[in-house]
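In the part that follows, the structures are each spelled out as structure tokens.
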Structure I
Amino acid sequence: MRIIGGRSRGLHLAPVGAGDALAHLRPTSDRVRESIFNLLLNGGHGNLVQGARVLDLFAGTGALGLEALSRGAAQASFVEDGKTGLALVRRNIALMRAEAETEVWRRDATQLGENRGAGFDLVFLDPPYGKGLGEKAIASCRAGGWLAPAAVVVWEEGTAPVPPAGLDLLDQRRYGDTSVTLLRMPG
């Protein structure tokens, strides 16, 4: 697993192997991550990464948020509730030397509570597949004020999810066993 593009292109991240079933780690493949960033940078919606405040929910290894930083995001915050995932996120932040532009929070992405800062422009959502956690995390983000106006949510799931009411569907694509859905909050 490596950073695909931007200033840290080619940086190898901490190895996870095929994932950690007990920790529910299923890293986004380099190919799917590259496809996601092609949509965010060249998908006809403008550059959705440059200068963005990024929230990486169910962060796992942190690869999505770190890829965004490498490609011009201003800041990334990572939410992970597992010890293995937290250690990987912190290790990968250190490998990228991105401590000054990141925050790591140990909490449940489906119960975020109130956001005490500005809303996030770009949210990566990669929950364990088929458990309804994506819907709960989006509801938690909305209830707690975590999403900025016109924020974009990139949601990975095993099957294409139905967009929650009040979010606009920008794009939806399938890559092997992964469905990627781009949603936008009202402006």
Structure II
Amino acid sequence: MAGLFRKVYDWLLRTFWATEMDVTMIGLQNAGKTSLLRVLSGQEFTIDSIPTVGFNMKKVQRGHVTLKCWDLGGQPRFRPMWERYCRGVDAIVFIVDIADHSVLEQAKFELHDLMNNQSLKGIPLLVLGNKSDLPDKLSVDELIDAMELKRIGNREVSCYGISAKEETNLDAVVQWLMKFAR
């Protein structure tokens, strides 16, 4: 009986008090943006994801909140588009492969370059260290230091370690994002 009540309650919330929020997911190529979005939207994790060309969008439903997630390509030719797709969103999610130390400097540069845009002032930032299931990964504290997250101002900034493959810490990510639903 409790399960039926919950389904009716969730339907009422979605129907009469639904909230939709826009989220942009960015990061360098191979960070796991598309894999994360697939898992969040209820699909299976696949090891052989095709790189995103341009962008892709999926909606993720959680209770009365629908997260409209834009997954932008991370290759150098797509990075100039990031700022345009980040304008006016409810949250920006920057994903970093924490097991690939060779990309950290470039990831830091791209993140800080993007966050310096006045058009993005005040938009909350969530940095996700993906691939926490792999050896030689950075800890969350090491990622915060490597990305110099304490230097980013004019917004709320948070950082989590996740694994899209193992679905580690994804509930915390969704809860953090839902805080900013309007």
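Derivation of every value follows stated rules applied to the coordinates shown; laboratory data play no part. Since the structure is predicted, the reported quantities are computational estimates derived from the model, not experimental observations.
Here relative contact order in percent (Cα under 8 Å, 6 or more apart) was calculated and came to 17; which of the structures I, II was it taken from? Traced to structure I. Each of I, II could give semi-axes √(5λ) of the Cα gyration tensor in Å, but the derived value 27, 19, 16 comes from II.
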